[in-house]
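Below: a set of structures, written as structure tokens.
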Structure 1
Amino acid sequence: MTQATLSIEDIKWLREQTGAGVMEAKDALGRADGDRDKAMRILEETGKVQAAKKAGRATENGQVVSYIHHDGRIGVMVELDCETDFTGRTDQFKELARNIAMQIAVHPPRFTSESEIAESDRVEIESVIADEVQKDNAGKPDSVLEKIREGQFRKWKETNVLLDQPFIRDPDKSVQQLIHDLALQVKENIIVKRWTRFQIGV
């Protein structure tokens with residue numbers, strides 16, 4: 001299977017599951033002839049999902065970083081945590097924390113991760129999306145409507161969930177993939193613990 005014929009949905013799924021970059025996901029799917037599970041195993045063998053395996057390990061070090069934007073009218077503080085003080089003091093880690101703070105300043109999210117969305121909120125969001133999809137696509141098969149709903153919910157997350165947002169300096173990467181990249185490099189678990197955004201007049 002050539003990269004030109006790869007499914008966009010498969011590429012997005014593999015990236016969400018592993019944190020791999022676009023080209024890494026495409027390469028793995030191409031080598032796996034489009035088989036998701038086989039592509040996942042390929043990435044595991046090449047070490048591309050090592051960071052995901054570290055999730056859950058204690059993160060008791062890190063940095064609190066601030067960022068001021070738009071002539072002092074917007075300010076953000078982010079706590080980015082890692083496993084060791086050594087990693088927390090590196091320039092790469094501080095740059096990542098600042099980039100995340102900048103992301104929040106420019107594109108304020110409602111949630112850090114999808115897991116933070118309360119079930120009641122999720123039901124309401126999905127209901128609104130379902131109503132809009134049904135109204136705009138009346139008469140289409142249920143299977144098609146379901147795919148459209150999934151796509152719309154993914155777009156909603158790319159606006160409202162920090163880790164799912166495209167990174168402002170490299171839209172081909174999500175914020176989560178940006179974190180995964182450094183986690184793979186330093187071989188530690190890295191998490192956005194908490195953040196606060198201030199804006200004059202809001």
Structure 2
Amino acid sequence: MADSRNMVYTIREKLKNKTVGIAGAGGLGSNCAIALARVGVGNLIIADCDIIDESNLNRQYYFLDQVGQKKTIALKENIHKIEPRVNVIVHDIKLNSSNITEIFKECDVIVEAFDLAEMKQMIIETVTAKMPEKPLVIGLGLAGWGENNSIKTKKTNNLYICGDGKSEVSESNPPLAPRVGIVANMQANQVLELLLTAGP
């Protein structure tokens with residue numbers, strides 16, 4: 001048990017000065033941010049312009065009494081209830097190809113957590129063109145339920161794709177907590193791998 005605690009401490013020491021950007025604070029972003037906070041990532045930069053709706057509660061890390069609040073503000077509050085030492089910087093803003101580079105310029109890794117395909121494409125194009133040195137971890141293919149073994153991580157240069165790559169959200173194939181949570185935590189796990197295997 002002592003060795004395990006020492007390893008956790010060592011990991012937290014390495015992560016405390018790292019910075020992760022999260023583009024979106026919905027199902028992927030909120031769950032990924034919580035996972036990264038729990039393991040001790042020292043700085044999280046979170047950007048979103050949405051408010052919490054009751055329909056979000058089936059998959060996003062919010063609570064009923066937070067409905068109507070800004071997602072960024074509520075997520076910062078929830079993170080600090082779990083790990084108050086995390087420095088959480090929030091931007092209540094709609095991300096675009098012009099502001100992404102400024103908001104996430106200090107990040108060691110960027111996590112894409114958008115719902116819309118066009119927003120996913122926009123951040124991929126922006127980061128690969130303007131910030132090619134920064135790893136980008138995206139979620140793609142997470143709707144529905146079941147098919148655990150179809151969810152994987154693929155790497156292309158500095159782009160890491162978590163999900164099955166095909167299951168799009170629709171009325172008959174909604175995003176639900178289990179698969180959304182799996183992909184969000186895969187993203188967090190990929191971020192950890194990148195941070196813990198990088199140089200000091």
As an exercise: FRET efficiency 1/(1 + (r/R0)^6) of positions 65 and 97 (r between Cβ atoms, R0 = 25 Å, to 0.05), calculated from one structure in 1, 2, equals 1.00. Which structure is it? 1
Structure from which 2.8 was derived, distance in nm of label points 7 Å out along Cα→Cβ at positions 89 and 113, options 1, 2: 1
If log10 I(q)/I(0) by the Debye sum over Cα atoms at q = 0.10, 0.12, 0.18 Å⁻¹ computes to -0.38, -0.56, -1.29, which of 1, 2 did it come from? 2
As an exercise: helix-only ellipticity at 222 nm (-39500 (n - 2.57) for each DSSP H run of 4 or more, over all residues; to 500), calculated from one structure in 1, 2, equals -12500. Which structure is it? 2
One of 1, 2 was used to compute distance in nm of label points 7 Å out along Cα→Cβ at positions 41 and 105, and the result was 4.7. Which label is that? 1
Between structures 1, 2, where is Rg/Rh (Cα atoms, Kirkwood Rh), for residues 9-120 alone highest? 1
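No lab work stands behind these numbers, since they all come straight from the coordinates. What you are looking at is a predicted structure, and each value in this text was computed from that prediction instead of being measured. Cβ atoms are built from the backbone, for glycine too; each structure is taken alone.
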